[in-house]
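A short reminder: the numbers here are calculations on the coordinates, not readings from a lab. Bear in mind the structure is a predicted one, so any value in this text is a computation, not a measurement. Cβ atoms are built from the backbone, for glycine too; each structure is taken alone.
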Structure I
Amino acid sequence: MNNFRAFVRAIYYFFSAFAALLIFLFAGLFLYNSNPDFFQSDKISAENWKPKDVEAELNSGFMPRDVKYGYQLIAETSKHIGPLAENPGMRYAGNNLACANCHLNAGTQAGSASWIGVVQRFPQFRGRSNSEGTIEDRVNGCMQRSMNGEKLPVESKEMRSIVSYMEWLGEGMPEEREKEFKGFPKIEIPEVAVILEKGKALFAKECAVCHGENGQGQKLADSTKAYQYPPLWGEDSYNNGAGMHRVITAAQFIKGNMPFGQATWDNPKLTDEEAYHLAGYINSFSRPQKRNLEKDYPDLKLKPVSTPYGPWADKFSPEQHKYGPFQPIMKFYKQEYGITKSK
């Protein structure tokens with residue numbers, strides 16, 4: 001009998017210890033997911049810090065649930081909140097692009113409007129609305145323009161998850177590295193108008209292999225509509241109110257990232273002039289038209305010079321605002337309003 005009681009006590013102590021260990025492990029896992037910096041005895045130096053390896057984090061199984069959903073939304077936008085969504089009420093995006101088609105490598109690639117550290121830069125003033133905007137406003141700007149769709153409800157699970165993913169990407173980033181992931185590379189803007197024939201030749205040489213001869217893009221192997229390489233014009237592309245429809249902005253993106261896999265911010269393949277003519281060629285084709293563009297930039301003096309739609313606070317032609325040369329327009333704003341413009 002005593003042996004039996006001893007055996008029962010041993011089993012009891014064993015399972016108690018096992019349960020305590022499980023509680024400890026789950027508590028540690030929860031703490032790590034909510035604040036991974038807590039487990040770092042020394043802060044990572046700016047030189048040694050690296051962006052998150054999103055694929056590795058996904059495969060680890062430890063990615064926080066809301067962050068994982070945010071990743072799914074930006075990687076498979078059309079499937080979850082676009083035309084391919086099963087629930088018609090969830091079809092906010094109006095085309096079959098994914099956010100990650102432009103914000104490359106799931107938003108981690110420098111020079112492609114990376115999301116690393118982006119949340120910390122908001123709220124910020126936006127000339128397009130002439131007001132302070134939140135990160136949610138910025139996301140919805142992309143939804144209405146690049147995605148040719150409608151705004152996500154600010155308090156929705158989807159918006160919260162996208163912002164959580166962006167916050168997660170920037171965890172632990174040293175301040176010294178912030179500029180590295182901000183915006184697009186600058187270019188020396190040619191002092192000529194876009195030459196469409198040059199852009200056409202460059203497109204055939206550098207872009208058509210992925211984006212198609214007619215800019216139609218290349219669909220994923222397991223999808224009839226979602227894209228591996230996005231269409232650059234036509235009805236399933238960004239609309240005419242998107243920032244990428246401005247020649248200077250598009251040229252900056254192209255220089256730092258294209259051809260995909262061959263160019264980086266620090267080591268571009270195309271020259272500034274090539275990126276410029278190529279951007280103009282891509283934006284010479286038709287695309288969806290956004291409504292109420294005349295309401296953009298309440299203060300017209302803040303409108304980028306390469307914004308291809310009016311009205312403007314100057315008398316330069318729509319053709320020159322779209323294709324350049326842009327230096328005379330920049331000179332006008334400097335002389336007339338004391339405003340220095342770079343795009």
Structure II
Amino acid sequence: MRRRSLLIAVPAGLVTLAACGDEGSDSGKASDTASPSAPATSAAPTPKIVDGPLPAITAGTKFGEKPTVAKGSGDPSKDLAVKTLIAGGGRTVAENDYIVAHYLGQVWDSAKVFDNSYDRKTPLLIQLAQGGIIDGWRYGLTGKKTGSRVAMAVPPTWGYGEQGNAQAGIKGTDTLIFVVDIQDTFNARSSAKGTDVAQDNVDLPKVGTNTDGKAPSIEVPKTDAPTELVANYVIEGDGEEVGADSTVLVQYKGVLWDTGKEFDSSYSRQSLTSFSLQQVVKGWAQGLTGKKVGSRVLVVIPPELGYGDNPPQGSGIEKDSTLVFSVDILAKM
């Protein structure tokens with residue numbers, strides 16, 4: 001199984017997308033890597049941010065290259081040390097944004113590398129939210145721009161605390177060094193970006209093509225619902241194709257074919273959603289696999305690929321409902 005960061009978890013709030021009764025799911029298994037995942041509690045005071053000391057990078061000094069970092073010299077700062085090594089010119093990262101980043105983490109005293117995404121050849125997709133990531137990342141990366149390489153020395157107070165992380169060999173007294181290459185950032189106003197695709201089948205719903213971060217319209221025709229899965233580009237992006245085992249970051253809106261009534265929407269919650277395609281209904285998994293990052297996709301899911309006669313309680317979805325979604329694929333890992 002591909003190694004993944006401890007940061008990747010099943011998101012809360014995906015009631016209407018969660019797959020039902022999948023006994024083969026490994027979502028509850030522990031990861032075999034360590035990362036800046038948040039400890040059980042995250043109530044540290046706001047840190048003072050200083051610019052050092054930080055150990056030197058001795059190889060892999062370019063953005064996107066796996067860095068080699070020297071062992072820490074002397075005692076680390078008791079404050080959070082943050083330094084921008086390469087200044088990017090992209091969008092500014094804000095707290096609660098999702099970021100896509102490559103990173104390497106090692107222990108100050110020993111230079112032991114406890115995790116890095118470069119060897120996995122897959123960047124991390126994570127939200128800079130309290131309780132979801134260690135506070136060192138949350139405070140240290142907020143305000144930085146995409147395209148930047150940032151080095152951080154994170155004391156236990158803003159790392160794993162006094163309990164450390166035994167699985168990673170991190171003690172409760174260890175200061176941690178991170179080098180982070182920020183590739184992209186997304187927030188609740190993010191939308192698809194690409195080329196509009198003609199929607200000329202009058203028997204299928206028509207989806208709005210606005211890219212202002214607002215929910216697109218979905219016009220359902222007064223015809224019988226299709227009996228097969230539909231997954232068509234509304235806006236075609238130019239990013240990588242989504243794999244069947246990918247974790248994706250999306251904006252989405254779902255309505256019922258019969259009534260056109262909205263039953264779920266990330267726009268209404270003003271919060272993006274991240275999930276593995278192995279943990280959602282078959283219609284989502286099959287419909288998004290092979291689609292390009294940056295795209296908006298119309299997905300029409302017949303009952304047998306959705307919830308059939310067992311819809312989630314309180315979802316507003318009736319038995320044997322055909323579901324219609326507009327899905328903006330913002331990022332994948």
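When helix-only ellipticity at 222 nm (-39500 (n - 2.57) for each DSSP H run of 4 or more, over all residues; to 500) is computed across structures I, II, the figure -11500 traces back to I. Could you tell me which structure in I, II was used to calculate Cα extents along the principal axes in Å as 73, 40, 34? Traced to structure II. Computing mean count of other Cβ atoms within 10 Å over residues 303-310 across structures I, II gives 16.9 for structure II. Structures I, II were compared on Kirkwood radius over Cα pairs in Å, for residues 95-262 alone, and the highest value belongs to II.
Where is distance in nm of label points 7 Å out along Cα→Cβ at positions 71 and 295 largest, in which of I, II? Show your work: numbers first, answer last.
Details: I: 3.7; II: 5.1.
That would be structure II.
Work out which structure the value 23.0 belongs to, where mean count of other Cβ atoms within 10 Å over residues 151-158 was derived from one of I, II. Answer for the origin of the read-out: II.
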